[in-house]
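No value in this document is a laboratory result; all are computed from the given coordinates. Nothing here was measured: the structure is a model prediction, and the numbers come from that model. Cβ atoms are built from the backbone, for glycine too; each structure is taken alone.
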Structure P
């Protein structure tokens with residue numbers, strides 16, 4: 001009897017912990033999703049997962065994954081209640097959405113909308129890695145809206161159009177309605193050393209930035225955060241922010257914003 005009560009208490013504690021993790025509210029700041037730890041002189045990659053809610057997201061998940069040579073991550077599966085953005089950290093990797101497969105190189109990005117089958121395969125002879133950002137809006141999923149606006153997409157890094165700026169360059173990726181959002185906008189920025197992204201500003205739309213390369217300082221209200229590659233920056237609505245490339249080389253990051261009727 002005591003053993004049964006103990007087991008039940010452990011189970012309830014586990015379930016409560018999981019539910020708390022699922023409903024954790026994420027604040028503006030920097031979240032590490034890809035890390036290297038040194039133990040006994042050996043490097044070991046740490047897989048860190050961030051999971052929580054924001055003003056306009058019932059769920060935001062962020063993590064990195066690796067795939068060994070010749071391996072597939074899983075059989076084709078479909079997610080009906082969320083969208084995912086996949087950003088290739090180290091390619092090439094073959095990604096299949098429904099009946100379309102594409103080989104994607106380092107820096108490439110994939111939007112997988114709700115209702116579409118997906119699987120990833122590593123046909124190379126080296127380990128590949130990628131970031132996974134999952135989004136579940138506080139509004140209802142609208143699969144038909146996503147499909148009439150182009151649906152899921154796969155963009156190889158070499159296909160992105162470069163726009164030169166006085167501070168570096170940018171690459172527009174897409175700006176369109178999806179199954180999860182009335183509008184989802186993604187672009188990349190490469191910022192020269194010691195440059196600011198823009199004057200400090202704020203906007204109603206939430207934003208995340210995934211840093212792929214370089215060392216930056218992120219200014220969020222009165223706080224300054226040192227940020228390196230493998231980190232995601234979250235900025236909640238109406239929070240003043242900008243960033244500075246504090247390294248000696250160009251930095252590179254993806255910027256992602258989502259909109260609904262209250263943010264357009």
Structure Q
């Protein structure tokens with residue numbers, strides 16, 4: 001555990017140490033160690049990355065922050081895997097995906113950087129020995145085959161659109177945590193929203209149509225509930241596998257209920 005004195009020493013690279021009035025570890029991040037550093041004027045988010053240095057995500061945040069989509073990074077220490085961002089005051093999203101937020105998501109997807117696309121089959125295969133993969137292997141294989149025959153709606157995706165990564169305040173909804181951002185089918189992000197907000201069929205249809213109306217008119221996007229359901233399956237299996245691998249059962253139980261309902265309604 002990093003102590004307050006260590007945090008102050010780290011922060012001396014970007015702010016005057018004597019201006020720091022408090023520091024606290026944030027408990028809603030599972031992939032990294034996150035700390036809120038406060039001065040009298042503002043707050044800063046210090047992220048200590050545990051696995052990889054997210055070069056693409058950090059560069060995307062730098063660019064997208066100019067459009068009020070996400071916070072800007074103000075200090076990077078690649079050697080030690082640390083980054084500092086302006087802290088966005090607010091709460092994690094709970095309900096209502098606003099049109100304004102959908103417009104912001106469309107802007108993220110339109111970010112003009114192309115990375116190696118996420119290989120969804122490879123990501124799923126990583127969890128092939130887990131209970132959730134074994135239980136739903138026929139449905140996973142069916143969905144992978146179906147998606148392979150569909151058009152690929154490429155975009156620069158966030159790839160981790162859980163509620164904790166969407167901050168809401170009086171100014172609107174903001175995205176944080178771009179660690180997993182890379183090129184992907186935009187349906188993965190849309191499916192993540194549908195799962196995270198536990199949308200009903202009517203709300204899912206509205207999400208797809210509102211997204212279609214938000215994107216660049218030169219792009220082709222055909223709203224497809226079938227494709228959304230396939231990507232919901234992928235997202236749910238990946239999330240459940242990730243949480244259960246870390247024994248975070250409080251998260252996986254709710255997702256398993258959604259997965260059971262999805263399979264019973266659309267794959268049987």
Structure R
């Protein structure tokens with residue numbers, strides 16, 4: 001049992017098509033929804049009319065596309081401090097300000113770069129994976145993965161709370177340069193509040209890994225094992241209006257301005273999932 005949308009050119013149109021598909025299902029929810037984005041970097045900014053439309057909707061409810069994207073990859077820190085320093089800055093300066101509790105801040109980037117180990121200490125999964133891809137003696141193309149689900153912290157009585165992004169699997173396609181692919185699995189996925197920011201954040205993560213390893217950004221594939229059209233402080237009619245408004249400029253999104261990230265790029269408060 002699955003639902004799949006045809007491959008879309010960018011994050012905005014992929015969000016729109018996935019939104020329409022799931023919204024049309026009984027109860028406005030579905031299982032095992034497959035989303036494929038051919039280019040998850042280009043047009044992932046507020047110059048894109050769909051991104052702008054969704055962001056306006058979320059900002060009216062004290063949320064934003066940027067806030068969601070930052071939970072996956074803190075683009076501004078990377079641009080400001082570079083690959084040698086930005087992870088350290090994130091943990092020393094950002095996490096103390098945004099941490100919700102002792103268990104988890106709500107940033108997936110925290111789990112990518114500081115996953116607790118059974119024997120004590122933490123593991124920087126992201127840096128280790130980048131190093132493996134950089135290592136010319138390592139010929140593996142399909143063994144570059146990050147686990148976000150933590151069985152010790154995440155198995156609770158909550159039916160929906162906690163982490164929703166469970167697993168990231170990167171693959172390399174041979175060529176000159178190699179092409180980087182990413183498959184992401186979500187346990188539970190909120191398509192109004194979270195999905196577009198998630199896609200943009202994953203695209204930024206791919207761009208970082210590609211830049212650090214001399215590869216090119218390829219397709220992003222997302223599996224939402226459970227997807228729902230959530231209503232974050234909104235009525236059903238407001239959700240319908242959002243879909244209609246975003247569908248109007250869909251044709252223009254393909255020509256929206258280029259590869260720069262979303263406006264602001266500041267790290268804001270955590271928005272898990």
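Out of P, Q, R, which one gives 18.8 for mean count of other Cβ atoms within 10 Å over residues 115-122 as computed from the coordinates? Kindly include the intermediate steps, with their values, before the conclusion.
Numbers: P: 18.8; Q: 13.1; R: 9.8.
Of the options listed, only P reproduces it.
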Read-out helix-only ellipticity at 222 nm (-39500 (n - 2.57) for each DSSP H run of 4 or more, over all residues; to 500), computed value -13500, structure in P, Q, R: Q
